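Each structure below is given as structure tokens.
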Structure P
Amino acid sequence: MRIAEVSRNTLETQISVSINLDGTGVSKLASGLGFFDHMLDQIARHGMMDITVSANGDLHIDAHHTVEDIGITLGQAFAKAIGDKKGIRRYGHSYVPLDEALSRVVLDISGRPGMEFGVEFTRARIGDFDVDLIHEFFQGFVNHALVTLHIDNLRGDNAHHQAETIFKAFGRALRMAVEADDRMTGIMPSTKGTL
């Protein structure tokens, strides 16, 4: 089982994350941000990963530090859980619709951080949640999971739908990338011999 637990404690946040890449899609989420927990649940459910997040952040200021630090900590846990990467598919992609919204996520467990974020939200807030923080979450994850990630919202009028399709597609693309490839058993999926 590819399981990891990571804690991150700063003057701004105290975050604890555990992840099981071979789970059943169960999540236990306590970020202090209802909408964000709903999005993290999409990653777990559609990625078929068990994810636990416990966060105590400076929400009296705003949600920025909490969301970014959860991205960082989840990325660290992912990097720890994925191990040596031998035998995985490495690449993943997914298109996900929700009513009028459609998003595409493509990723590479490359060992290098890189992100392209092609999303123009139709409004600045979803309830109390600042949509700019979605970029911050994924950037934190990418930087510490060491993956290449392309996120594109292809269409959408409802910002909640736009966000939800992004997180669902991310979970499904991640699930594809971490799956075992029977033809690559014990083989590093790179001509360099390392990722």
Structure Q
Amino acid sequence: MRKSLLILPLALASSAALAHSGHAGHDSAMLAGLSHPLGGADHLLAMLAVGLWAGQQGGAARWQAPLAFVALLAVGGALGAAGLWLPGVEAGIAASVLALGLLLAARARLPRWAGLGLTGGFALLHGLAHGAEMPASASLLAYGAGFMAASAALHLAGLALYVPLHRISRAIGALLAVAGVGLLLGMA
């Protein structure tokens, strides 16, 4: 629990500009990959929300949702690095924060297949963005390992935070949903 709380200030202190830039100042592809999910509110909030929502779902979903997310994040990252881009990826990423916030606020219990499908779809969008924004000189393997590790750490932080915060999970979900709306409006 204490270790996960230490991640939060570090993540929040990172520069928002790093999330969607070329990461040219990083010494390694791994560091660039590690910093990507931490550098923008859209990725950071979505990763924490996946962990919080997985905690709220309980049971096997606690590990299945984050694991499915990271696996499909890797697929999306490889597709993005290969040049695949879909219209509305950034809006989908912002919508993931909104949707996960609403699910938390409503304490929604989806069938496992639906929850995994939803988080998996969001993971593909996040992966596309991560892969497309990989520095040209970076190794996909090192960069991908970095953004997958950072994302998994944020999922774990969300899971760890759910236990002490479960009583206010509806309020947290509502705040995430508001942040998602703000992210969407900021794109207009």
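Below are the figures for this structure:
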| quantity | calculated |
| --- | --- |
| With helix-only ellipticity at 222 nm (-39500 (n - 2.57) for each DSSP H run of 4 or more, over all residues; to 500) derived as -25000, matching label from P, Q | Q |
| Identity of the structure behind 27 (criterion: relative contact order in percent (Cα under 8 Å, 6 or more apart), calculated), options P, Q | P |
| Of the structures P, Q, the one that 23.2 was derived from, the read-out being mean count of other Cβ atoms within 10 Å over residues 51-58 | Q |
| For P(r) over Cα pairs in 5 Å bins from 0, in percent, for residues 91-170 alone computed as 3, 17, 27, 25, 17, 9, 3, 0, the structure of P, Q it came from | P |
| Which of P, Q leads on Kirkwood radius over Cα pairs in Å, largest value | P |
| Ranking P, Q by distance in nm of label points 7 Å out along Cα→Cβ at positions 35 and 131, the structure that comes out highest | Q |
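Coordinate-derived values only; no laboratory data. The model shown is predicted, which means the values in this text are computed figures rather than measured ones. Cβ atoms are built from the backbone, for glycine too; each structure is taken alone.
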